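Have a look at these structures, which come just after this line.
Rule-based calculations on the coordinates, nothing more; no lab input. Because the structure is a prediction, the values reported are computed rather than measured. Cβ atoms are built from the backbone, for glycine too; each structure is taken alone.
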Structure P
Amino acid sequence: MTILIIEDQGLFREFLGKLCGRLFPGAEVLCERDGAVGLERSRTAEPDLILIDLNLPDMDGLQLMELLVAEAGPATKVLVLSSRRDPVAIERALRAGVDGYVDKVDQSIEVLEEAVKKVIGGGVYFSPVVVEVRRKLRADPLAFSKVLTAREQEILPLLGRGLSNEEAAGELNLSPATVLTHRRNVMRKLGLHSTCELIRYAQDNGFVSFSQ
């Protein structure tokens, strides 16, 4: 058995490595800090289980997660371990088809052990907060996943950072007029009435983080 851990925090990465070694004696445990290196290791090692954090120093953790799931064979399980509780992260993880999502906040060692065992055994494990966010998204008729197009979801993080139409257009190689149209459509669909409300929505739902 081969287990790949992609986690930027050294202490937690070491802890996960020891935990997996204890749960699965004889398993080869590979630990990587950077997403790009982790992606390459996943391609060469073909691990049975991948544990991935979403906050990585060198690349978008959500994009990496989607790549890992898309490239993984049917025997490879992907378990997300992250402090991100926002709807965007959870929606994209579920849509990608991960086998589990453990909220790092206030979780015990026993919970991590249960999640790892269940996923490697062919089951799934999702923390209660993940299940609750999914329930709310499904119940909300104005959830972004239901009303916004893929392009609108791509533009929203830029608008949420306070970029002007011209600045967002430059990053996406679009015309300012096109961005303005998307801005108006996003605000109309989400029931937002000002740029301040748009920025707040983007931050609250995980389209943009305070570190960006």
Structure Q
Amino acid sequence: MEDRDGQILEHIGRYRLTLRPILDRLFFSADSSGCGNVLTRLISQGYVQARQVLPRRRCYYQLTRLGTMGRVPESRARLLRGQALRTWLGVLWYCCMHEGQRRLLEPRELDAVLPTAPKGIHVAEAATGYRVLRVHVVGLKAKAGYVARKVHHDLRATAQDATLAAWIRNRDYGFVILAERPRVRELVDRINRERLGESAYVAVVPVPGPHSVQKELSL
């Protein structure tokens, strides 16, 4: 297997899914033909599977059970729908399509950096040295007040640990809220009203959902 093939499989396993434009951006030069041939080969070899559940017949790609072997838990080959699809699509987009370098942390990687960090999705921001962010992906029906209370609760609980409290004060540990564009202003206003950003790094970032990803790709 070529080195790039292995890197692509590692990427898909880490993020649970990927999209063709993301593979093109991460692994292929702008003047190349893109990921098509490599993706076709990995599918034919049984390592990757296409899931045609997004609008306009767009696929997302996951590892197969064979593809997960020796890499990630077999559960990451399961079909993603509903909030699970929204969550992992948002995390993928935030890490791989927004400006700046970010990396979704595997549990063992988080434990190596912050052993007392709470369970949950965390990403590392390489551009800031090593800021670690706990990720909240907002569902379509989640009210802004509920989201703000959840972040406030998590902030207070996390700050009970002395090590994490120091990271929070230094803005080396924080929180990022991922939401579709129509929700962002409402969430920012609520976070500001609750003054959550005064005691910790808290950001609200737009990401697409399953039904808006095509529009985001065309922006």
Structure R
Amino acid sequence: MSQVSVKTNSDGLMSKAEMTRAGILDAAEGLFAEKGFSATAMSEVAKVSETSKPLIHHHFGTKRELYLAVRERLIGKLPEFEVGEPAEVENEVEGLIANGLKTLTEFLRVNGRLIRLMAWARLEGDEEMWPGQELVFAMAAERLKIAQDEGLIRKDIPAASLMVMMGGMVYFYNEHKDGYREMMRGLGGENGNAGDGGDDTAFDEKYLGDMIRLMTDGAGA
């Protein structure tokens, strides 16, 4: 097969084979997120990606291997996904916590299919760790461990536990946020999260701020 290079950015080139592979992954990601692993047929992936089943098998092997490649690509985007610290933080601990929570929140917003894929995995009884997930967790926990060693964060809670708590607060809210917005607005007053004027973005930002304050106060040394 002849190789045709197409310029994608100032850093490098993407070959025709790489473009085909990326197109297959895009199609598979959308279908797996919409229908789950079991209900997605390779023929559907071929149709959406405008390729063929033999070509998909050539690039990825089995349907399961394609599914794992979709997962790996999504998770692989997280280590390079940084949004930076908020403009105003009171101390270094708040900056660290805010950076982690804000980064994961924005990552899930941009990569919304990740939540659907994880939900489908649970429904289908797939408890297997995603490719690259353990490495991402280890990197996040290491950041917290360094902060503990520097005396910024309390040491009586393992860094891995803090990382799971932070991730859980962000992920669970984002998975159910439409319902939670309605519920918390319904509570109103001091027990709710009113005052956003019906603006979902403002509501989510307030919730993020609440998470940052809670984790900063609870995790600080």
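Name the one structure among P, Q, R that semi-axes √(5λ) of the Cα gyration tensor in Å of 35, 18, 14 was derived from. It traces back to P.
Out of P, Q, R, which structure matches -22000 when helix-only ellipticity at 222 nm (-39500 (n - 2.57) for each DSSP H run of 4 or more, over all residues; to 500) is calculated? Walk me through the numbers before you get to the answer.
Values: P: -16500; Q: -13000; R: -22000.
So the calculation was done on R.
The greatest value of Cα Rg over 2.2 N^0.38 Å, for residues 17-136 alone among structures P, Q, R is that of R.
If distance in nm of label points 7 Å out along Cα→Cβ at positions 41 and 177 is computed to be 5.0, which of P, Q, R is the source?
P
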